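We did not get these values from a lab; they are worked out from the coordinates using the rules stated. Bear in mind that the values here come from a model prediction, so they are computed numbers and not experimental data. Cβ atoms are built from the backbone, for glycine too; each structure is taken alone.
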Structure P
Amino acid sequence: MIPPRKRRVALLGSTGSIGTTTLNVARAMPDRIEIVALAAGNNIEKLAAQARQTGVRHVAIHDASQEAALRALLPDGVKIHTGPDGLIEVATLAEADIVLVSIVGTAGLFPALAAINAGKDLAIASKEILVMAGEVITRAAEEKGVQLLPVDSEHNAIFQCLNGQHARNAEVSRLILTASGGPFRQLPANELAKVTPEQALCHPTWNMGPKITIDSATLFNKGLEMIEARWLFDIGMDRIDVVVHPQSIIHSMVEFVDGSVLAQLSRTDMGFPIQYALTWPDRIKGTLAPLDFPSLAKLEFEAPRTDDFPALDLAREAGLTGGTLPAVYNAANEVAVDAFRAGKIPFPGIWQCVASIMQNHEVQASSSLESVVTADQWARHAARKFCECLQ
């Protein structure tokens with residue numbers, strides 16, 4: 001009997017919510033998952049504690065000025081990699097066979113591509129990787145024969161329903177992403193301008209970082225996921241839909257041409273998609289609790305309010321147009337969210353900013369990371385100017 005494969009993971013973004021959950025999953029199944037490297041932004045205390053707990057011999061820190069302080073906290077024999085080059089070094093380590101990227105923003109793009117080119121499977125938790133550079137990343141993965149494994153609960157659900165196959169299969173009618181609807185699902189449109197950052201950060205079902213929590217409130221997270229699904233599953237944007245499901249128990253669905261629908265259900269715990277991504281194609285018994293169906297009471301569904309929350313329509317436009325427009329959609333949203341959190345623009349100013357920047361962008365081909373990064377930088381500059389004018 002062939003022994004089960006043990007995955008050796010380089011974890012980029014280890015101190016965030018996805019990173020810490022990944023470490024919990026790995027700790028629960030040491031015979032199947034080994035963490036061999038960690039990378040973080042600037043939280044050196046948490047990174048050092050994780051390094052001691054896991055026994056890794058490689059860590060990376062984005063802020064090179066903190067190398068000496070980090071060294072003082074680490075055990076002897078741990079190599080420190082710094083800056084953007086350090087991320088690439090960790091992503092291409094010989095001892096890693098899979099790289100999980102959960103870095104927010106564009107910082108994960110180059111290490112993700114480097115990992116693929118080094119023959120590593122890629123577990124993707126950072127939406128920006130495929131939203132901005134889906135063409136580049138999927139082409140490289142196909143050329144190198146490596147797997148792109150989704151960590152987002154919605155895409156992981158679709159991946160499970162499709163059993164790892166592409167959605168371009170003629171039997172697939174459409175993909176249906178579920179959305180909680182966020183905290184303002186039933187708020188009247190004329191009240192949205194009064195929404196505060198504190199209110200937007202109160203998600204009804206998930207415990208997430210601040211950026212993605214606000215994206216959930218605006219539905220931009222679902223717009224980003226639509227574009228990401230287009231690349232992950234090789235399917236047209238016209239066959240990707242969103243339905244609001246407030247309980248967040250059904251994580252996504254696949255509808256087939258005969259009218260049948262497959263859905264993936266589990267509790268709202270990111271441990272489920274992380275574990276499946278890191279142990280695929282096997283299903284392994286872990287410590288995560290299954291659903292208790294009698295306690296669910298009900299599962300509800302409704303159409304998203306696209307007139308009041310235009311993020312989904314903007315995402316469909318970006319995905320259908322292609323080129324650098326999805327990168328602009330993502331970058332303008334990031335800037336607008338920061339401005340809203342800082343109290344500089346009102347809540348509806350987020351989608352007003354994105355719509356304006358998209359309208360003024362001259363779309364270019366997205367066949368290289370350089371063209372994508374250039375569009376990203378342009379959009380960030382334009383979005384900052386727009387937000388200044390809204391103040």
Structure Q
Amino acid sequence: MADTENNKNSNSPALRFPGFTDPWSKFALGDLGTSLIGLTYSPKDVVQEDGIIVLRSSNIQDGALDFNDIVRVSKKIRPALFTQEDDILICSRNGSARLIGKNAIIPKSLSGLTFGAFMMVYRSNQNRFIHHQLNTKRYQAQVSENLGARINQITSSDLNSFEFFFPCEREQNKIAEFIDLIDERIATQRRLIEDFISLRSAILQDAIKKGLSKKSWKFTTLTEILTERGERNYNGYDVCSVSVSEGVVNQIEYLGRSFAAKETGHYNVARYGDIIYTKSPTGSFPYGIVKRNTQKEPAAISPLYGVFVPIHDWMGMLLEYYFESEVNTFNYLHPIIQKGAKNTINITNSGFLANSVPLPTSESEALTLAKCLDTITHKIVLEKSVLANYTVQREYFLSKMFV
């Protein structure tokens with residue numbers, strides 16, 4: 001690739017493939033294609049089987065289509081609202097402003113679906129290139145400029161007015177093919193990480209099943225193995241959040257700012273190996289999440305959370321992996337949770353400890369299993385760092401190969 005950083009022509013990107021020197025031309029998206037608002041439907045149109053899948057905001061995850069949460073409808077749909085190969089699906093309206101504009105391209109295998117009224121589809125003959133334009137800072141800036149004052153949305157006329165610079169078709173194709181290769185590698189890396197997570201879960205579930213069958217495992221109440229820490233943040237430790245995917249993380253480093261109160265002396269302290277229960281709905285965990293603190297330094301944790309000390313570290317390790325499962329967490333918490341009038345979760349720290357989980361009766365078996373699961377965890381951490389590097393590379397090329 002040729003570095004054109006010193007090129008005074010502002011209509012050319014900083015990084016180009018050899019042989020391309022012509023300046024790029026500016027076009028509005030409305031000049032090149034059309035945008036369509038999605039299908040309006042009512043609850044009576046929703047069916048469990050044999051309907052058409054309606055793509056919604058939740059079906060776009062990390063720039064790709066995700067089908068963990070699907071809705072099907074049975075109603076008459078006009079032909080234009082069926083997805084076509086290379087359509088760009090865009091979130092156009094959402095309660096969360098940060099989700100406006102997120103997008104994914106429709107592969108040939110997913111043609112013939114439809115999309116909801118809070119979504120848009122952009123359709124043109126240049127979408128393989130335009131799709132990558134919609135992941136640049138220029139696009140993000142135009143989305144932010146056009147967000148409604150009272151409603152988080154961009155309209156089809158807004159999208160049609162968005163302007164980008166375009167090279168000749170041959171250069172468009174080379175750029176799109178190059179970024180596509182990076183996207184494919186990122187997707188492969190994500191699948192690899194998911195496979196390791198699934199393997200870790202399968203090993204634990206198999207050990208539980210065999211252990212209970214052989215009676216080398218038994219159900220143990222958490223009151224037998226956990227005690228409440230009860231330490232307050234009088235020493236002013238850094239405030240941390242508890243994430244589904246990352247566990248205990250520094251709030252400023254992870255979220256970009258602190259959401260803590262000015263005075264944090266009443267916050268709980270979590271030390272290495274402690275078990276934390278958040279008591280608040282998070283994504284697919286309607287009763288909250290249970291995580292083990294792997295931070296070496298003590299952390300200040302929300303006073304609403306429960307912090308517990310396991311009698312053996314290996315017990316804490318196995319509890320972390322056990323509660324990683326949405327099903328295990330739901331089955332443990334559902335019988336002991338009381339929901340308030342506004343769907344709030346009412347449970348005391350002692351109430352959290354009242355139920356039981358399957359654990360090995362032999363410490364040596366537990367340590368062997370914990371070490372096995374930890375080995376996979378270390379591999380996952382390594383693969384996540386590789387994924388982060390690929391993502392940084394992608395961001396670099398998006399910033400340098402587009403105007």
Structure R
Amino acid sequence: MDTGAEVVVVGGGAAGLSLAWRLLAPPDGVPVPRVTLVEAPPGPLRPPERTWCFWEAGPGPYDSFLTASWGGLRVRGPDGSGPVRSLGRLRYKMLRSGDFERGLRPRLSALRRVEAVVEEVADGPEGAVVVCRKADGSVSRLPARWVFDSRPPAVAPPARTVLLQHFRGWFVRAERPVFAPDAVELMDFRTPRPAHGLSFGYVLPVSPYEALVEYTEFGRAPLTTAAYDRALDRYTRDVLGLGPFRVLGTEQGVIPMSDGRHPRRAGRHVFRIGAAGGAVRPSTGYAFAAIQRQARAVADALHGGRCPVPPPAYSARALAMDSVLLRGLDTGRIDGPAFFTGLFARVPCERLLRFLDGATGPAEEFSIGLRTPVPAMLRTAAEVPLLPRRPRPGPHQEAPDDRL
């Protein structure tokens with residue numbers, strides 16, 4: 001039997017590592033808690049390297065780990081129109097999961113790491129026990145006062161509307177300087193319109209010659225890898241006109257976008273964090289900034305001797321608005337390309353990104369709402385509360401990429 005830790009964190013992704021670092025950096029005069037991180041051993045259970053994107057004002061704690069950052073973005077309509085828009089005080093930042101883990105490693109010297117597959121998290125009156133199996137077949141029992149679990153639940157929460165944001169990206173290097181490295185192509189709607197939902201290109205230029213180019217759809221089912229590659233081939237050659245280029249690497253994923261309610265508490269001493277705890281914004285798929293907010297709040301509570309329950313990632317008001325948008329997109333009542341291009345054309349980027357982060361107040365949100373298709377939104381808002389929340393078939397899908 002393990003002698004125990006104050007905290008066991010399950011999962012070594014963005015949520016688990018961010019929380020571990022915050023816990024191990026208490027204010028002056030506060031003892032450093034004993035923290036154990038349990039992560040899957042190398043192999044199929046450990047997720048591949050991923051790209052996380054987020055925005056923040058000024059310098060941040062992970063700036064030295066970034067692949068790139070930008071002060072502008074562009075949303076293009078189906079005709080290719082759309083200027084580069086300033087983000088004001090914000091920077092849009094690109095972070096690779098491998099760089100994040102390597103960069104945090106010196107800050108986690110006090111962390112105990114266990115490579116094992118978690119088989120059970122048992123809550124109890126005084127704490128919890130994490131039961132896990134190591135690669136050699138041995139079973140370990142890790143008792144702790146608090147357990148924070150970032151694994152996706154076996155079954156997703158019931159929801160009124162479920163869309164999948166599914167994508168495949170190529171890391172490309174062109175033979176000539178074809179990318180403008182000062183701005184992100186956030187949504188480029190010069191892509192074929194699918195029968196259901198919407199599609200767009202997404203370009204993160206890291207130099208005039210290199211970029212991550214992705215093809216993304218909001219829909220009900222992912223494509224085959226071959227279908228993604230055909231879409232990317234058309235987009236890079238016919239739309240972007242890259243000319244000769246090499247594919248240096250790929251990434252592919254699915255991010256559930258639903259209005260299901262994610263419980264943050266799984267027991268008296270067990271909490272869910274990350275995507276499992278509702279950190280993914282339903283209308284966009286972004287999660288990294290919410291993960292950081294929750295990690296800071298949990299660490300502050302534990303260092304202060306309070307119950308470290310993670311706070312809601314987004315307000316009830318924000319989630320209600322997301323539910324309306326998801327339903328509108330799913331029914332086709334809201335035209336996706338027109339909605340997003342119009343919103344970015346009519347609302348300053350800095351305000352809109354703060355809204356997507358849940359950092360705006362009612363007055364700003366009302367102003368933004370007036371710049372959406374009001375009749376369609378009102379009709380959908382009246383309909384949504386009458387819809388039942390239905391269980392989703394199959395296991396919950398983990399969000400492998402936290403950008404959009």
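The table that follows gives values for the structure above.
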{"item": "Answer label among P, Q, R for the case where FRET efficiency 1/(1 + (r/R0)^6) of positions 213 and 309 (r between Cβ atoms, R0 = 35 Å, to 0.05), calculated from the coordinates, equals 1.00", "result": "P"}
{"item": "At a computed 14.2 (mean count of other Cβ atoms within 10 Å over residues 101-108), which of P, Q, R", "result": "R"}
{"item": "Identity of the structure behind 2.5 (criterion: distance in nm of label points 7 Å out along Cα→Cβ at positions 29 and 173, calculated), options P, Q, R", "result": "Q"}
{"item": "Identity of the structure behind -7000 (criterion: helix-only ellipticity at 222 nm (-39500 (n - 2.57) for each DSSP H run of 4 or more, over all residues; to 500), calculated), options P, Q, R", "result": "R"}
{"item": "Structure with the greatest value (metric mean count of other Cβ atoms within 10 Å over residues 45-52, set P, Q, R)", "result": "P"}
